[in-house]
Structure formats: structure tokens, C-alpha cells
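Below you'll find the structures, each written out as C-alpha cells.
Every number here is computed from the coordinates shown, using simple stated rules; none is lab data. Values in this document were obtained by computation on a predicted structure and should not be read as measured data. Cβ atoms are built from the backbone, for glycine too; each structure is taken alone.
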Structure P
Amino acid sequence: MRKKHLTAFVLAMAMACAAGCTGNSTSLNPPASSPAGVENTDSQTDTAAAETTEAQPQDQTYTPGEDCVKLLGRTYQMDGTLWLAYSGTGIEFEVTGKSASIVLYGDSTAVNAAADDGCARFAIYVDDELLTDEMMNIGAKNITLFEGDEERRAVVRLVKLSETANSTLGVRSIHVEAGEIKPTEQKDLYIEFVGDSITCGYGVDDEDRSHHFSTATEDATKTYAYKTAQALDADYSLVSISGYGIISGYTGNGEKQENQVMGKYYDRIGFSYGNSGGQNVSDWEWDFSREPDMVVINLGTNDSSYVGSDADRQQEFFEGYVDFLEMIREKNPDAYILCTLGLMGDSLYPTVEEAVAAYSEETGDTNISAFHFDPIKAEEGYAADWHPTEATHERAAGELVAEISSILGLK
């Protein structure tokens, strides 16, 4: 990929972000935490100042926010940049104009990257056609979405493919020549998926079970969760971190990993070793203003490495699962809760069923049930570290779509 340095004028235009969603041409100084350089990929944004009249649309540079883009999953505004952490987070908008481009920021992982490992992977689609799939391995990039002499109308979607733990991705600005942008419509159905590496799409692009973790081989759009949302024409949110569980994260020596539990970050924008200006997304609370119609929980796979067949630990998992359900219900009072397990082992599924039944009996909450996934089938193959391939995710999505449709009375 050829790298070009933007002119000072283009950089100024990239920083020209008015409050809210109104574009203007006044340049702003980037925040102290912002990257110093910008890479222009594919083709350079037209820097010629367009002559405008009252009858002509003007060039606009937008700060991405809910007034001008649809927010996908949990996002957070900081210093004029929209940050994406969890897998599948992103933006979607309709743009009309002669050309359009987007400026992305990397966090500390990207700025200090010696290679792609750990950097955020993202994809951009224009009218559902993949424009680019790449790693955020430098401080900032300016990517041309389209350009030409004639006005064009298109739907643009940017999705963070990799998970929150290693790195985050910032959307700084969207520039349109002779046009404007607006958010796409929200879907009638909204589903939240809470999980671990399976929900993150760990290794789905590396079908060699002897290989190990890399953000470069994660792809949230190939997971059972994303595929389920697409099949049901639903908005979605993925709240997942590889290795995490209910009472313990994955352990190879039987010692409890109590810091790697989803309850610790469920009410947060995410958790990441990458940061921007010293701030971590785990510092930012999620407001739960839009309640999902359903919360799908897929946790317990990592707990099983700690629990095993020990009766006391199974009881601890049971109690921890009930506590987690209470947390989910507190934040989502009206959502249906569907508790799943099985793709990478189902030894704790009976305990999940028991926890769901006990919680329902104790609270009187009947808006909840359990659902069993069949473990990976040999003919589906294995991805990195024995994780599900896209074929397994596809099969699981079909099973889950049928279950959700039955529960919610969907056609």
C-alpha cells in the first residue's frame, strides 16, 4: 500500500469538526492525545476548495455522533473522536456528494506498533461492498470512500473486526465534497451478545488449530452473533473479551483467574491495554439508554478450565451465574435473557440450566431461558487454538435464529 503525506490544508480539513453534526471549514488543533501523522490510503482526498453558491451544496467535515451517523454497539466520544472498543462496534451512514473520506485514529497500541500484532483490525463497506480490510498500525489514516465528478449517494459502514482487549479505534472525522451525511435508520429489533473469544471471532480467519491468538485473524462479522443479527435484520451489540468467564477466565494450571470475568466490565464501554491520552475505555460507563429486546449470554467455556469436575467449584459457578443474571436484569429490566453454551465444550451447560431455573424461581422472572449449542463438529474443522471456524459459526447462527424467532414470535 502506497503511503502519502497529506498537505497541511488536508490535515486542517480533517480536523475541521464543528460541534454536534454541523460541518464547517474552520480547522481545529488536534487534542494533545491525537496522533501526529495521517496516512492516505488508496487515493488522496481532493483538497481544492469548492466554490459554492446558495444553490450548491458545500463541503462539510463532520465529527461523528448520533446526529449524523448510526452508532453500532457501544461507542464513546472523547476530545472530538468517537472511540470503538468491543468487537463489531462501528458506524453506518448515508452520504450524498461527489467524494467522501474518513479520518481514523489509532490508540497507543497503534502508535507504538512494531508489527500488526495487537493492532485493531477494521473493515469499511460502501453499499455493502468491501472497500478495505486492514490493520490500524499507525497513529492515523485518511481513507477515501469514493470520489468522482458526479454526485453519488451511498451507504457506508465501518466495523471494528477485532476485540477490545488489545486495542481500540477512533473515528475522528468524515469529509464530504459538495454533499452531506445522515444516519441510517435503526432496526426494529436489537440484540446484545455477551461472551468470550467465540463471540469475538477469535482465529476465525486462521483455520489452523495449532496457531495462536492474533487480532489480525479475528473477524466479528463471521461470528454466530453477527450472522444472527444479520439474518434477523437486527441491530446488535457485542460485549465480549477473549479468555473471560463468569467466575474465572481461562486457566492452564487450575488457578482461578478472577480478574478475567465479564461482570467486571459489563457496564463499561470495554477494556483494553491500549489507551488514548492515558485514558482507558474501562473508565467510561455505558448508559444503557437503548435497551435490547434480547440479551444472549454465551459464557462458561473458560470457567470450565477452572471448575472441571470439582463439586465445590461447580457450586461457585452456579452462584456466580445467578449473580451475573441479576446484574444483566438490573441493567436490562425488560429484555429477554437467553443463556447459551456448548460450542467449545458443554460440560457446564447443566449448571447453566440449573442457575437459570433457580434465578427464575427465586425472582419470579420468567423472561429467561437456556439454549444448548452442539459442540464443534469434526467436519466443520477448527480455527486457531481449536476455536470455531466460520462454518461452525454459520451453523450456530442458524440454530440461534430459529430459537430467537420462536421466543420472540418472529416470522
Structure Q
Amino acid sequence: MLYNLHELQRAFLKPLTAFTDSGSCLFSHPYSPWAYTPVSRHLAAAYELAHRLGKEYEKPAWGLPHTEVDGEQVAIEETCVLEKPFCKLVHFERQLPSTRPADPKVLVVAPLSGHHATLLRDTVRVLLPAHDVYVTDWIDARMVPLSLGSFSLDDYVAYVQAFIRALGPDTHVIAVCQPVVPVLAAIALMSAHQEETVPLSMTMMGGPIDARRSPTQVNDLASNKPYSWFEQMLIDHVPLGYPGAGRRVYPGFLQHAGFVAMNPGRHVQSHYDFYLNLVKGDDQDADSHRRFYDEYNAVLDMPAEYYLQTIRVVFQEYLLARGLWEIDGEKVDPGAITRTALLTIEGELDDISGPGQTHAAQQLCTGIDPARRQEYTAAGCGHYGIFSGRRWRKLIYPRIAEFIRQA
């Protein structure tokens, strides 16, 4: 019912967003006489703000056509090397001379937690000059036909294993936020089977390995509500008109409402500042606002089976941290990992995954030589700062690059 109401709202707002877009152009375009009236900037700013608040946001492009390698600009070709129903493994292939020594191969496992994988654009951009980068690009569940089956947290683990096997044993894995749990499980199961393709290293960044430690607002919500509440209140069916019609999902628009509800005042202030910047003609700050919210407001539907299993396994029963998680009858034992080096990274001010939740992997991975285990807490760093922005570039990335080369 909620999804159908949302689609009705979208249909209602569509003419309004088109009107406000035209109104903004009418009062700002240099060839429009109305752009030179005394209140034109105020009107153009109000129209654009209304347009952006009501419009539908599509998945952004990666926008990484080139990088700089060894001081020279190098073109990048974005290719899909392995496709599964709910995810594509994307390779950012740099056009380098065949005689150049190979850089470390890195698999970046993006979170499947509402936003598209492009949220890690800055992560990928910073890695590209010195690494051969692959990324998990998750597909909006409403675009996956029911005939292709379901997708659970256990399936997520199987996907990660398939991607690692496809890339080979010289791979380094970086898991950002949500995927730290399935990535650790995938490597643990591969190690228990003594597979030759286990990765050389794994970097766990800002994720809930043990959500019992320093619980945040996100953890409290997941643990205080019964499992049935999530199933009844947050799960709906994809309506007609989409390839995945009939599929049970946690809709992206509900996730987005939750994101905004965590810091409503900050978002209201940000939109007001955007309006003021438009009035003042501060294009640089206005463009920065547009770029951020083009990404932040673009959300995808998550498969219901995956979301609900994550709530139960990770945030309510803590099965990985307690050593009780079983997949297809086999216990997930991080202690079986011996050949893969471990780096855990947390942000001092992370309000999504609290202090100690990611570093908990250090106590679980008892089979890894202590000399090949590292942990780092970034001072003054929040959740998004772990993988994007100045602190990511200046503090965290150099440690990851050095760790990968040591491994």
C-alpha cells in the first residue's frame, strides 16, 4: 500500500517539478528578460529549491573518465566483468601500456544499504592512480524480475565469494560499512575450505562486526523493535510498471526518509543555505549542494529477504560475533582465516557504526598472525569521512595503500 501511495505522489508531483524547473530557468537564463527583474534571483532560487525537493533522483553516473598514473592522464573504461541478478562486478580498467608493472588488484565491496555504489565515487577515484579497481555495483531490486529468484544475506556471501574467485588469489578486498559482515563470512568459509583463491588482504571499514559495542541510534532502532515490526512496517511489494513487480522489498523512499530523520535540522539548514547561495550567486557552494544531494537522494530498493536477515543476524542476534552464524549448515568461523592479512578502520565520531564494532574483527580472526593484523581509528572522522573527503584522502587512504603493499 505504501509503495502505491508513493507512486501516486510521484505522479502528482511530476507536473509540479516540471513547472518549477521551467520557472527557475525563466528567472535565471541570460536570454530571458525576466532574469533582469529586481526579484529574479529570489524567484529563481525558490523555484529551483522546490524543483529539487520534489523531483525523482536517478542513479548517478560514476563520472570517472580518467585518472592520473605516474604523472600522466590515463583514460578509464568502465566494464562489467561478471553479472549476477542483483549485482554487477564493474572494472575501472585503466588504459595503461602492457609493459608497465601491474598494480595491486583491489575489490571494493560497496554497501547494499540504500544508496547506490556510486556513493563510493571518491573512494574509487583515490584508489585508481595506484590500484587496479573492481567494484560491486548493486542493482535496484525493483528492476530484478521475480523469475530471477530471491536474494538474502547468505546469497550476498555467495556473491562475494564468486567475485573473489573470479578475480583470483592476488586480490585485496576492501569492505565499506555494511558489507564487512558478509565479506568476513565469505573469506572465513573460503579459508575453512582451504581455497587457493582466498584474498591476500581484507580491509574492514566502519561496519557492524559486533553491533553490541558502543551501540548507535541505528543499532538501538534495530534492537529495540521486534523482528515482526520490520517485516510489517517496512516491507512492501514493488508495484506494476517495474520489471520487479510483485517482489517484496524495503523501498528506497522509506530508507531515504529514515536517513533524513536522523538529522532533520542539518538537512533543513543545508537547503536554506542552498537558497541563500543561489540568491547571492555563489555558484561554487550551490554546485557542491547539488552534487551531494544528487547522490544522497538517489536510493534503491533492497530485497526484503536480505534486509530482514541482516536485521536478525547482525543487529538482533549478533550471530557472527557470538560464533553462532551458520550458512547452509556450516558455521562461519573467522578463526579459520590464516593467509589473509587484516586491517580494520573506524572513525572516532562514527554515528552509524560505533567505536569497537569494526575492530571486533581483530578478536574474531585468531588464526591470523598478529604481525599481519592492523587497526586504525581516524581522529575527528565521522562515518562518511572514512571513505570520502579530506580525511579519507589524507589520513586513511595512505594507510590502506601501505597495508596492501605490505600484504
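Summary table below
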{"item": "Answer label among P, Q for the case where distance in nm of label points 7 Å out along Cα→Cβ at positions 94 and 374, calculated from the coordinates, equals 1.9", "result": "Q"}
{"item": "Ranking P, Q by mean count of other Cβ atoms within 10 Å over residues 142-149, the structure that comes out highest", "result": "P"}
{"item": "Top of P, Q by Kirkwood radius over Cα pairs in Å, for residues 86-269 alone, largest first", "result": "Q"}
{"item": "Highest-scoring label, criterion being mean projected area of the Cα convex hull in nm², among P, Q", "result": "Q"}
{"item": "Distance in nm of label points 7 Å out along Cα→Cβ at positions 166 and 382 - highest-scoring structure of P, Q", "result": "Q"}
{"item": "Origin of the derived value -11500 (helix-only ellipticity at 222 nm (-39500 (n - 2.57) for each DSSP H run of 4 or more, over all residues; to 500); candidates P, Q)", "result": "Q"}
{"item": "Answer label among P, Q for the case where mean count of other Cβ atoms within 10 Å over residues 214-221, calculated from the coordinates, equals 23.1", "result": "P"}
